[in-house]
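S.K.: These are the structures, in structure tokens.
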Structure 1
Amino acid sequence: MCYAIPGKILELRDNIAVVDYFGEHRNVLNDFTDVQIGDYIYAQGGILVQKIPKQDAILILKEWEERFFQLKKLDLKISRIKEEVGIEDNKFIKIIEKTREGISLKRDEVLRLLKTNDKKELNLLFKTANKLRQKHLKNSCCVHGIIEFSNHCRNDCLYCGIRKSNKKLKRYRMDVDEIVKVASFAVNRLGFKALVLQSGEDFWYTTEKLIEMIKKIKEKCGVLLFMSIGERSFDCYKRMYEAGARGVLFRFETSNPRLYKKLHRGPKLKFQNRIKLLRYMSKLGYIIATGSLIGLPGQTEEDLMNDILLTKSLNAEMYSFGPLIPHSETPLANASLENINTVLKVLAVSRLIDPKAKILVTTALETLDKENGRKLGLLSGANSLMINVTPTKYKNLYSIYPNKAGNEREIEDDIEKTLNLLYSLGRAPTDLGI
């Protein structure tokens, strides 16, 4: 199974390729110098990542065509909104109506949405977010693979299970060749077209090692590479971009500087440094995936609102919000577990604030509700998922929080479960471009 549908190039304009997908035309950024009009390609994150032979593309498209339109029809049916019944607060309904009309919300209106705990209001909020997702992005759902290649970290953040003070954790590092082998398997055998390479803030991987890793993967794979390696120098991120990395998963964790300072322990870990680095990476051209933790002690609804607004201001293409899952070997071991509706509200309001964004269902959300977390996230405005392709022997050692969803399944089983869920909701496991 491919996690992208081939498209045919109709037009080339500078570094933009106009690509046809069953009659839908999308723009993708083109890093390639040897593509021509009429070529078939794969794209991820709005970036051309691989050419595909015409005969192979036609076979795949023939298999996909009927299913593609069936899924679109099902998604449209599921995303329909019936008339609001039983909501007493007309102000709440007017706020929702503004979002449907594309009118920007005021801060007090955003806060009103985040503060609701009324069952009927929540239902309308989630359905409206799902409808906006369908309206602006149709039924495509990005499916990324993630490789967690090291659980060493030089930092001591209060919420993270791989913090350097956790002496009970067995540490591991994958060398460059092992990482390349796993990435090649994920792309060339399992069909992934986007991968996240994630680690703790581990400076054993020098800039040179990271560049070697990226170049070797790009030589073997047509793939969109996201780096999730923490705070590095501007020069490191510049050189990784030049080597072929095109995305970063780099969360700011909280928009509240006082809360950030309280929770983060590490060399030079300052809130403003993190924001400056995110803005620099955006200027370089990286696809930015960022967001915050939900359920931090002392966090308020106003903080969550500011998290969403900061994410948008950073020109993030992907919003990544996940719940705090307390870890027994951290100072926040006794923190309260967040109610799933709080997480879903943040996803839904993010969709209302930024209708065209990609919004991720994090593994932490799935862990919070292993039975329904993914489905609820997708029905609350989200349209992106990750599947862990880390080798089994390392999965449980990347313990940023306990009992991570998916660790108990083999990769192939996780893929099958994910696809079955997407098909049941009318979603296509593909990213068609921008």
Structure 2
Amino acid sequence: MTFIDRIVRALGLCLLAFPLYGHAAAEPLDQILAVVDEEVITRTELDNQIGDIRRQFVQQGRSLPADDIIRRQLLERLILTKVQLHLASDKGIQIDDDTLDRALENIATQNSLSLKDFRDTLQRDGYNYARFRNEVRNEIAINRLRQREIDSRIVVTEQEVDNLLTTQAAEGSLNNEYQLFHILIAIPESAAPEQIKQAQQQAETVQQALQNGADFGATAIQYSAADNALQGGDLGWRKAGQLPTIFAEQLGKLQTGQISAPFRSASGFHIIRLNGIRTADTPRHIVHQTLARHILIKADEVTPAADVRMRLERLKDRLEQGEDFAELARSYSDDRRSAADGGSLGWVNPGQMVPEFEKVMEALAPGKISEPFQSRFGWHLAQVLEHREMDNTEEYRRDKARETIHKRKSDEEYETWLRRVRDEAFVEMRVSDN
């Protein structure tokens, strides 16, 4: 796996949709292939991306698809990308440089590199860093658009969590993961009966070819309208609950290596191949918890930070002389929620508090009181009452089940939404690309 492949996989980015190599910008008289809303797609832009995908296929040791197949897949991907970026712009989604810089630093950190070393590595491998930076900005914008339009509206009930865990336990598949390959023969959102019939016939023809020995990956690249078509339809390893519901329903009908009959969803006709099943270990989940309390005083125009710190230092002196922490918290803390309970924060899990507070809290021995310190909420005195190791495996499993259901619902809704916005967008093909 190449360096850029690791980045794409780790981040879940769709950077195959963007040119990353150092190609020259399109000339003013460049041929326009398509107009998408207010944007254009030029032949040079598409050719650049074809060059990129060819390099990636060679680096991965994969056979190259025919030119016309690559061009058709990448042109459609460009159209979808531009549609989403246009919507993001219309909705006021703008990614400032500070946000982008933090994202790039996170990418570098995930690859155990400084930002400078990360940039040097990309450039050494032949990638244009300025272009990479711009496309990460675009990807963040698209992710925010999806969060606003899809993810924020997804609701997962406790009954759904119960049902998933019960089903997995009954099937003995709690820890099973499945590797699926997928082909989608798409139909428009408001398809006429004849269009549906033609799509079904094509799906049946494709399925028959697969049964007769055609390579699934090559067939997916040629025929699939799914966004992973250029990856040969590989969905990777997923638990059943992470799969679209209609995919999960097919699992009980398939043995490893078998190919499904075409089945219908709102998006079109699907064909899947069950490539493998594996069991993942689920160890006990132990977390380090801390029982803590604090006194918070906020600085303002009347009481500057230096005065707040001095007040907390005096409160610490009183505590060390034996005064009751709970009483002082009730009298002086600006955190009214915890103050009513004597400053108690209860049992705190890792990551629950802001980093400044967590760093101080973890360094304190039970019974000790911190020096005054600052977070974005104000100035604190903190006391740790107890540390413990807590087995929260059941809560952890419920959280993972909830995440699984949310992602499945989100993916299904996103697929429907993306098909709708694609159908509603103004797309004019100017030149036949061949």
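S.K.: Quick check: 4, 16, 22, 23, 16, 11, 7, 2, 0 is what I get for P(r) over Cα pairs in 10 Å bins from 0, in percent, calculated from one of 1, 2. Which structure matches?
M.R.: So the calculation was done on 2.
S.K.: Can you spot which of 1, 2 the value 22 was calculated from, given it is relative contact order in percent (Cα under 8 Å, 6 or more apart)?
M.R.: Answer by label: 1.
S.K.: Given a computed value of 3.6 for distance in nm of label points 7 Å out along Cα→Cβ at positions 41 and 81, which structure among 1, 2 does it belong to?
M.R.: 1
S.K.: Using the calculated result 2.5 for distance in nm of label points 7 Å out along Cα→Cβ at positions 201 and 321, pick out the matching structure from 1, 2.
M.R.: Value 2.5 for distance in nm of label points 7 Å out along Cα→Cβ at positions 201 and 321 corresponds to 1 out of 1, 2.
S.K.: Identify which of structures 1, 2 gives the largest calculated value of FRET efficiency 1/(1 + (r/R0)^6) of positions 49 and 65 (r between Cβ atoms, R0 = 25 Å, to 0.05).
M.R.: 2
S.K.: Still on this structure, I have one more. Can you tell which of 1, 2 yields -16000 when helix-only ellipticity at 222 nm (-39500 (n - 2.57) for each DSSP H run of 4 or more, over all residues; to 500) is derived from it?
M.R.: Label of the originating structure: 2.
S.K.: Going by distance in nm of label points 7 Å out along Cα→Cβ at positions 377 and 417, which of structures 1, 2 comes out largest?
M.R.: 2
S.K.: If FRET efficiency 1/(1 + (r/R0)^6) of positions 273 and 289 (r between Cβ atoms, R0 = 35 Å, to 0.05) computes to 0.20, which of 1, 2 did it come from?
M.R.: Working through the options, I get structure 2.
S.K.: Computing distance in nm of label points 7 Å out along Cα→Cβ at positions 209 and 241 gives 3.8 for which of 1, 2?
M.R.: Corresponding structure: 2.
Every number in this text was worked out from the coordinates using simple rules, so none of it is lab data. Since we're looking at a predicted model, the values are computed, not measured. Cβ atoms are built from the backbone, for glycine too; each structure is taken alone.
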